[in-house]
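What follows is a set of structures for review.
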Structure P
Amino acid sequence: MMPIPKTGKDVRIACRQGSLVSNTAGLAPGFVQANLVIVPANFAYDFLLFCQRNPKPCPILEVLDKGSPFTSNIADNADIRSDIPKYRVYESDKIIDEPTSINKYWRDDLVSFLLGCSFTFDRALREYGVPVRHEEEGRNVPMYRTNIPCKGAGVFQGPLVVSMRPMTPNFALQATNITGRFPRAHGTPIHMGEPKLIGITDIQKPDYGENVSIHPGEIPVFWACGVTPQAVAVASKIPFLITHSPGHMFVSDWADHQLEGEEKIR
């Protein structure tokens with residue numbers, strides 16, 4: 001049995017060796033996790049503008065040089081072609097592959113974006129006694145497409161995706177205060193309560209991730225999610241795009257507290 005990775009580097013080495021292909025929820029506690037989006041250079045400015053206009057789902061942590069797969073900021077010389085458990089490769093609105101390495105897809109014109117992830121604040125929630133149901137049940141976090149449109153930028157147009165954590169109303173208020181300290185990991189929730197108000201017709205059937213239990217007296221609490229670019233890619237029919245597979249994140253060398261700061265009200 002593979003030892004449980006304790007650091008971001010441990011996770012990345014396990015991914016590179018092919019021994020870790022599962023979702024990364026709860027792994028390497030205390031280390032920042034990140035979403036990955038890779039686009040051809042001719043779409044990079046539009047995507048950068050899309051992130052700037054939609055900072056809740058797409059908070060930028062690092063942008064790599066064109067053609068370079070190596071990080072220099074969020075982790076020391078990590079290789080984003082192999083250091084994630086599982087990827088998704090899109091052509092237009094179709095997923096053509098979910099490989100554990102993207103070496104064969106790499107091109108010199110690709111630009112990689114690493115975006116904040118809500119797994120970063122899950123540890124803070126646990127420390128204050130707020131339940132994190134997907135970790136309790138050993139599942140990937142449930143994620144849903146909503147009827148909330150993102151602010152478009154060039155070719156990038158489409159719906160906001162949210163992740164969901166069920167909790168009591170009192171815990172939800174506490175979670176709002178805690179996650180507000182992490183604006184570069186999606187910050188405060190965007191909705192609490194009735195899912196249909198944001199276009200989710202069946203809370204038991206997430207569009208990404210896995211279903212989790214909602215106990216009596218709990219409400220669903222929704223955060224903006226870094227899977228949003230995948231829904232946007234499908235809606236916009238981007239000719240070529242690579243992302244992480246939902247829940248299978250890049251785990252960095254940064255400590256969670258490095259993303260703490262005051263969330264600005266927009």
Structure Q
Amino acid sequence: MSQTNSEADLFRLPPSAFRVELHPPFTIYQYETLGSTNDQLKQMADAPEFACVSADEQTTGRGRRDRTWHSAPGEGLYLSVLLRPEIRADKFPLLSLTAAVAVAETVLQQTRNSRSQIDIKWPNDVLINGRKLSGILIESTTTPHEPPRVIVGIGVNLNHQSFPLELSEIATSLRIESGEQFNIATFRNCLLTNLALWYEELRSNRAHKILTHWQELSTYAQGKQVIVQFDHEEIQGETCGLSENGALQLKTETGTVHPLLIGEIKHLRQQ
């Protein structure tokens with residue numbers, strides 16, 4: 001039996017075409033087309049930590065709050081990684097910040113863009129020139145009697161030259177911003193290397209390094225007047241850094257500081 005068939009049996013994969021690549025500590029299952037890399041990884045019930053599913057195209061890709069993620073074939077990086085973090089449950093929000101830092105660092109390493117063009121909007125949207133370049137979706141499939149099983153889904157717009165009309169004002173790609181064509185596999189491997197490095201900081205109780213670097217990369221960390229929207233309400237205030245578990249601290253006009261672990265930054269007022 002070939003290695004491909006053995007892997008398919010082991011991880012209960014569907015019969016669609018894929019190839020296996022190694023980028024230690026990651027084992028990468030590279031598909032041509034998937035509905036969602038997150039959903040595919042969820043089905044790989046016996047997969048070990050650092051299993052990675054990547055696809056040239058997603059037909060039902062999604063981001064936070066079930067928003068559709070535009071996954072044009074061959075133009076972006078669409079991947080999901082399985083992590084089994086042995087950290088306290090209250091530290092899980094730090095995984096989102098860790099992934100955002102890894103993406104931002106990869107962009108800086110793979111492009112000639114100046115540092116000032118890169119930004120992170122809390123918690124994990126990576127922006128260039130104010131438009132969205134990358135989104136991250138964290139999903140947990142942990143059950144009460146099993147070790148934590150967390151799937152980190154990452155989408156990065158690399159070689160897109162245009163977007164659907166409804167996204168054209170809010171989304172961008174590295175090609176649009178730099179004029180360069182990017183090798184997706186090279187970018188993917190660089191991102192995985194960075195993710196492994198920052199994840200090790202988290203596992204080794206050095207989360208303060210992640211918090212510090214996230215705040216260095218983000219203009220949203222301090223002094224931004226924002227409106228944060230929840231399902232049925234919103235709160236307005238000024239950002240004043242992150243808490244030790246990754247919550248955005250928002251100071252309202254009454255002087256009260258609210259640590260926020262959920263919510264969407266809806267609006268930014270120019271100062």
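All of the numbers you see were taken from the coordinates with simple rules; none came from a lab. From a predicted model like this one, the values you see are computed outputs, not experimental measurements. Cβ atoms are built from the backbone, for glycine too; each structure is taken alone.
If mean count of other Cβ atoms within 10 Å over residues 48-55 is computed to be 21.2, which of P, Q is the source?
Going through each structure in turn, the value belongs to Q.
Set P, Q, criterion relative contact order in percent (Cα under 8 Å, 6 or more apart): the highest-scoring structure is P.
Looking across P, Q, the calculation of distance in nm of label points 7 Å out along Cα→Cβ at positions 128 and 256 that yields 4.1 traces back to Q. Given 3.0 as the derived value for distance in nm of label points 7 Å out along Cα→Cβ at positions 120 and 152, which of the supplied structures P, Q does it correspond to? Label of the source structure: P. Work out the source of 117 here, i.e. which of P, Q gives that when volume of the Cα convex hull per residue in Å³ is computed. Working through the options, I get structure P.
Each of P, Q could give helix-only ellipticity at 222 nm (-39500 (n - 2.57) for each DSSP H run of 4 or more, over all residues; to 500), but the derived value -8000 comes from Q. Supply the structure label, taken from P, Q, corresponding to Kirkwood radius over Cα pairs in Å, for residues 72-135 alone with the calculated value 13.2. Of the structures listed, the value fits Q.
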